[in-house]
Structure I
Amino acid sequence: MRLIYRGAAIFAALFLAQQGVAQDVTLTARDGGLALNGQLISYDGEFYRIETGYGGLTVDAEGVICEGPACPDLTAPLAMITVVGPSGPAERVLPALFAGFAASRGLVYVAGDVAEILAPDPGQPLARISFQPMDADAAMTAVLARRAALTIGFSAPAGLRSRALALEVLIPIVAAENRFPAISSSDLSAALTGAVTNWQAIGGPDMPIVVHGLTEDAALAPAIRARVGGLAAGPRHPTPKALAAAVARDPWAIALIGQSEHGAARALPLTDACGFPLQATPLAVKAEDYPLTAPLFLATARHRQPLLIREFLEYLATDTAQAVVAAAGFIDRRLGAAPLTEDGARLLGAIRNAGPEVPLADLQRLAAAMTGGQRLSLTFRFQDGSAQLDAHSRDNLADLARQIAAGRFDGENLMLAGFSDGTGVAAVNFALSKSRAEAVRSALRNAAPDLTAAQMPAVEAFGEALPMACDTTAIGRQINRRVELWSHPARDAEP
């Protein structure tokens, strides 16, 4: 189709050059919301260049219908959108997202094995959408080879442009009759990997631990494997529903599953090795304070996408789209907030776990900085051993830039608060926490150079003064190394 466009474009350009004149055309937006009148100067197969009363304009051909004698003789662009990846999350959320996107543009969505998005009048197809289930490697290959437009899954494929669509919470589950009260993250890992094989070894009855899991082709299997390191031998199930049902029937079973799909099985409360409760609240999950979180990504190839796909990807960041995500049972990416005055558990943990290198003055400075403000869910973490933000944090940075520019934080003072883990020397940890907070601020400035100095967040550093988890585990240290976003009412803000 693109070659046909370019051939027609060359013909049109030659025709215009031979005639020595431009001809009148009308470019009408496909949703009928806007029309541009002018003289067609050129068409390169992707963009129209027209001269209007407002001057010269360049218009993406995929977003408009051209009418007039100079228009290239082309059929309207039809976007063929093939989505690939594991079937579970795609079936749960994608049809509703495409339907919501169509409604937001005044278009018509028609469901089916091959769904369609139609112009409202006269019902001209603008897109055909299909889904093909396949594993992550095959899906990435299909996108790179342009046999598919999008891939969905619980990993960010290298070489593709990924964005976090939603968050899935992984929780341990047992049968309802299993009254084991709570499990630490280290004991959970030992049980799931087979390092311990009897409930008695972790404080339960003298009964064997039966580890259930998903088959390798299940959507969540790679995410679980990445966080656990491999499950012990045991029954495997093709879907989360089948897994949850099997665990619910087995009083000595244990499994890791998505929070929204645990069915009749009982969610087993989780702590870390130091006794910190690890609660999967929406704020804790969005901020990645809860360690067993699996982002759900949509990814595309890095070449230019058709206009309708680009608009769909932009739509995913809207609150309307994220409400669809929440309705599908995932944790959405809408901004969350919690008053820091309600964050007593964290302050209590900071005081209880403060070592001799965290003096009272540091805790008092922390408490003063927290007073009167709120913590926002946008939290930033870095790739292991790197100064580069991880994939989820890069999306958070884009969200922050967009919301600042839209005036979401007018009347508020923002602060990037850097924290470290507690290993090593306190002075070094303080410097690291400050450099990470400054790195986030610098990345924000690069991502949004038009933001004013007044809109940019301030930077504070607190080193190891506010641990979220135990430093004796790698997961705990990763949770503690973070840059949080706080907001406080500006003193001169209007009531």
Structure II
Amino acid sequence: MKRYSARAGTLTACVTVASLVLAGCGGGGGSAKGGATELDIATLTSAQSLDPATAIGSALPYFQAVYDTLIKRDPDGAFRPMLATEWEYDKDRTQLSLTLRQGVKFSDGTAFDAQAVKANLEHFKKGGGGGAKYLNSLKSVDVEDATHVTLRLSAPDPAMLFYLSDAAGLMASPAKLAGGTLKTTPVGTGPYSLDKARTAIGDKYVFERKKGYWGAELPYKTLTISVFDNETAVVNGLKTGQIDSAVLQDANQQASLESDTQLNKIDQALDFQGLLLFDRGGLRTPALKDAKVRQALNYAIDRKTMLEKIRRGRGEVTDQIFGTETKAYDKNLDSFYDRDPAKARQLLADAGYAKGFTLKLPRMSAIVNDALASSIEADLKAVGIKVVWDQLDGNSALQKIFRDRAYSAMVMNIGQSSIDWVTVQDLVTPGTFNLFGSTDATVKGLLPKIQTGSAAEADEAARMLNKHLVEEGWFIPFYRMTYLLVSGKDVKVEPQSGMAVPSIYNYTPATS
């Protein structure tokens, strides 16, 4: 039996479908004047449901307020006990045994125990949320007794501990899992309770500190998460003190705060931005079936100019989806496709598309602004590829992209994990961002080695997979982006490993 250390560091892909669901109105703005009693966080991501089965990505703070996870993840990615106090794998890494905390109750009085864990994990796996696939390897949950549960896996999952510290590990009252009431009335063991009278779903969420919480009391009596539909309003809220903290993605908005000495600012890198190709089989866009065409798209993009003009140089160009902390990462692959329009046109001609083709792409303004849309359109037009943008709002985007599979590709911001298997699960295996289930013989041969091989075998297979994906043009990354974590002078906040936004546990009064 091998006991896995709670010190294992991790980082995950965190900006996914939730990033598309933006609120239609600005938040009312919390108040920082309450000092250590109130915390108001701004976000562009709305949680239309508070059922843990729907939790994913940058919406996680909503859920952390009311639900605890089985395992807690520190800001640096280290795993710590939470509702599970110990965990241990068997020698084959297909059985994960958890020891559970005793004496904990959900806010409706239901006891937290092994049966609750089983019910929640099954609910998450079958709930149809964007993160459900993360429990694909979970074959069964065996209740040994009230405080011990065994997770039986169909194959080793190198990211399972991470998932149990993330959305899949959120625990709700088993008495409320059916019926849909958790969407608006969350019932968990977490440090806060939702104040429904002061909450407007999709606009502003107010949480009050729970009396008798089993764990350490968080410093803020009231936590408010205010939803905005643009970062200009967020910046104004930060400057006036109506908002205590926010993560800014737009480089221009970041630049607007450079000279503001009243705000604390921390650079953080997590996401890459790029064009995700879905249709590598050529179902909707036949040209994309040919690797030469996908390579031509990569050679056509002027990443350096895009980074300088659109991101004000805040980031690093890259041609790979694997992040710098992974075993798969190869610095040389960051510049594998230096811009070469002549080579792009030759590759298109070799593939039989000398006259080019039309590529229809969905566009959500929150992700693809005018400058980015124009840059992509101009770069591809220069090699004979016509881009047609289909403007979508958040709700129609979810339907048309992920359910109807109406597009062959999309521009997206995606987190770069420090765990190779997380990146594989998010972008390579069939699922949300591999809509058409693309694969090939090389991918099929390497994935089992990453998943079940020894550390050395897995690392080597990950490097080989990364090189293969870049060479075959599976994706068209542009650059890794630098975000800005901003907080008022009275608030201290730490970035969170594995999340584009800080965990709710990472905020403290600056004087503490």
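Please state which of the structures I, II yields -0.27, -0.95, -1.12 when log10 I(q)/I(0) by the Debye sum over Cα atoms at q = 0.06, 0.11, 0.12 Å⁻¹ is computed from it. Computing log10 I(q)/I(0) by the Debye sum over Cα atoms at q = 0.06, 0.11, 0.12 Å⁻¹ on every structure in I, II gives -0.27, -0.95, -1.12 only for II. Among candidates I, II, the computation of Cα extents along the principal axes in Å, for residues 240-447 alone that gave 58, 38, 36 used structure II.
Source structure of the calculated read-out (distance in nm of label points 7 Å out along Cα→Cβ at positions 64 and 416, 2.3) within I, II: II. In terms of distance in nm of label points 7 Å out along Cα→Cβ at positions 40 and 376, the structure with the greatest value among I, II is I. Across the set I, II, mean count of other Cβ atoms within 10 Å over residues 224-231 reaches its highest value in structure II.
Calculating FRET efficiency 1/(1 + (r/R0)^6) of positions 56 and 264 (r between Cβ atoms, R0 = 25 Å, to 0.05) for structures I, II picks out II as the one with the greatest value. Looking across I, II, the calculation of helix-only ellipticity at 222 nm (-39500 (n - 2.57) for each DSSP H run of 4 or more, over all residues; to 500) that yields -6500 traces back to II. Of the structures labelled I, II, one was used to calculate percent of Cα pairs over 31 Å apart, for residues 104-335 alone, giving 32. Name it. Source structure for this number: I. Looking at relative contact order in percent (Cα under 8 Å, 6 or more apart) over structures I, II, structure II comes out largest. Ranked by mean count of other Cβ atoms within 10 Å over residues 88-95, structures I, II are topped by I, which has the highest value.
Every number here is computed from the coordinates shown, using simple stated rules; none is lab data. Keep in mind that this is a model prediction, so the values were computed, not measured. Cβ atoms are built from the backbone, for glycine too; each structure is taken alone.
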